[in-house]
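What follows is calculated from the coordinates using simple rules that are stated; it is not laboratory data. Predicted model only: the values in this text are computed from it and were never measured. Cβ atoms are built from the backbone, for glycine too; each structure is taken alone.
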Structure I
Amino acid sequence: MVLENVTIVYGGRRVLEASTLRIEPGRVTALLGRNGTGKSSIFRSICGLYSDPDLSVSVDGRRIAKPYTVPGLINYIPQDAAHPPRLTVSALLTHYGLRAGAFYERYPLFPELDGTQLRDLSPGTERLLVTLIALEADTRYTVLDEPFSNIMPLHKDMLTDTIRRVATRKGVLLSDHQYRTVLAVADELYLIADRRIRKLSAVRELVEFGYLREKPG
C-alpha cells in the first residue's frame with residue numbers, strides 16, 4: 001500500500017507537507033515523530049476519519065479512493081477505545097471473523113473473559129485484546145496507533161511476538177512513543193521531521209534529525 005501526497009493541516013496551519021509513505025506487505029513499518037507532527041491523522045486519513053483531499057492511496061499499483069470500504073483490506077486500532085463498551089469479548093471475536101476456540105488456544109489469558117463486556121476490562125487488558133484481535137484478523141494490512149500504551153511488560157512481549165508472526169502474511173503499520181520496542185519489531189522505519197515523512201536507512205538518523213538525543217544502545 002502506497003500513500004502519496006499525504007498532507008496534514010491543523011487549524012489552517014500545515015504541519016505536514018506532501019509526503020509519501022509505503023507499507024510493504026509482509027513487513028512491519030514504523031512511523032515515528034514527536035507529538036503534533038500528524039502521525040495519528042495520517043492513520044485516520046487512511047480509514048476515512050480525517051479529511052485529506054490530496055491523499056492518494058494505491059494497492060498493487062491500483063488507486064483506491066476509499067481503502068476502508070474494501071472488505072478484507074485494512075483494519076485499524078486507534079489510540080482511544082473504538083468499540084462499543086457493552087460488546088462482549090466473544091462478540092468482538094465474531095465481529096472480526098475469528099473463531100473463539102482457536103483464539104483462546106493461542107492466547108490462554110482470555111477464555112475466562114469470553115462473556116465479559118469491554119467496559120469491564122482494565123484499560124491494559126482491553127488494549128491488548130483488541131490489538132491482538134486486529135492483528136489476527138484476515139486483512140491485508142493492520143494499522144496500530146500506540147499499541148503498547150498501558151500494556152504490561154509481560155504482555156508487551158506477547159504483542160511483539162504476535163506482530164512479528166502475523167507480519168509474515170500481512171503488512172503492519174504502527175506508531176508508538178516507546179521507540180525501543182518499536183525499533184525491535186520494525187522492518188521499515190519512517191520519521192516525521194521538518195514537516196516531511198522521511199524513510200530512514202539507519203537508526204542513527206533518529207539522532208541526526210533530532211528525534212533522539214543519542215542512538216539507543
Structure II
Amino acid sequence: MNTSTVADFFGEIETRHHAWPAGRADLHWHLLFDPATTEQHLVEPYRAITHHPGLAPVPARWLHLTVLHAGPVANYQPDELAHVTKLVADECASLKPFDLLIDRPSVGRVAIECAARPGAPARRLWELTSNVDAAVTGGRNPLIPNTYYPHLSLAYGTAGPHRATRTTLKAILSDLPGGPVTLRATHLSLVAQSHDRHHITWTPITNIPLGNH
C-alpha cells in the first residue's frame with residue numbers, strides 16, 4: 001500500500017475479517033449533533049480539503065460520532081432489539097449529558113478526522129452499548145471498534161484513479177482557519193446504517209436521552 005495517499009475507507013471495511021458490505025444495514029449507536037452547528041463549525045470551514053479528489057465529504061446531516069458498530073439489522077429478532085433498547089435506556093438514565101471538545105481535523109490513514117475529548121464519557125457509552133449487545137445476543141457480534149477513541153470523520157478516502165496525497169492535504173489544511181469546537185452530547189441515537197462505497201446514510205430507530213435531559 002502507498003502510505004503517501006489516503007487509503008480507500010470503504011474498500012477496507014468491505015474486506016476486513018468482519019466485513020460490512022455496501023447496502024447492508026447494520027445497527028450503529030451514535031452521538032449526533034445539531035446539523036446547523038456542525039455545518040457552520042465543522043463542514044463549511046474545511047470544504048477546501050474535504051472536497052479534494054480522492055475523498056468523499058460527509059454532509060452535515062450525516063456527520064456522526066460513532067459509539068458502536070453492532071450487528072446486521074437482519075440478524076436481530078424484534079424482541080432482541082427491544083431488549084437492547086430498553087437496557088441501554090435504563091443505563092443511560094443514570095448518566096449525564098457531557099461536552100466534547102472537537103479538535104481541528106487531521107489527515108488520517110483513511111479519513112479526515114477530528115479527534116474528540118475527553119474520551120472517558122464517550123468510552124463509557126461504548127462499554128455500555130457493547131456490553132448490552134453482547135448480553136442480549138450471546139456475544140455473536142464482533143466488537144467494532146475493539147479499542148475506542150471518539151472522533152468525527154469529515155471525509156473518507158475512496159477508490160478510483162484520483163487518490164488524495166496526504167502531504168498535499170496537510171498543506172491545504174495548514175492554510176485553513178478554524179479551531180476546536182465544543183459540542184454537547186445529550187442523547188444516544190440508534191440507527192440502521194449502510195453505505196454505497198461513497199457515502200454513509202442511515203434510518204433512525206430511536207433516540208435515548210442521557211439522564212433527565
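Using distance in nm of label points 7 Å out along Cα→Cβ at positions 43 and 59 as the calculated read-out, with 1.9 as its value, let me know the right label among I, II.
The read-out comes from structure I.
Given structures I, II, which gives the highest value for FRET efficiency 1/(1 + (r/R0)^6) of positions 91 and 107 (r between Cβ atoms, R0 = 25 Å, to 0.05)?
Once FRET efficiency 1/(1 + (r/R0)^6) of positions 91 and 107 (r between Cβ atoms, R0 = 25 Å, to 0.05) is worked out for each structure, I has the highest.
Ranked on distance in nm of label points 7 Å out along Cα→Cβ at positions 123 and 195, which label among I, II comes first with the largest value?
Result for distance in nm of label points 7 Å out along Cα→Cβ at positions 123 and 195 over I, II: largest is I.
Can you rank I, II by relative contact order in percent (Cα under 8 Å, 6 or more apart) and just name the one with the largest value?
Biggest value here belongs to II.
Ranked on Kirkwood radius over Cα pairs in Å, for residues 131-186 alone, which label among I, II comes first with the largest value?
That would be structure II.
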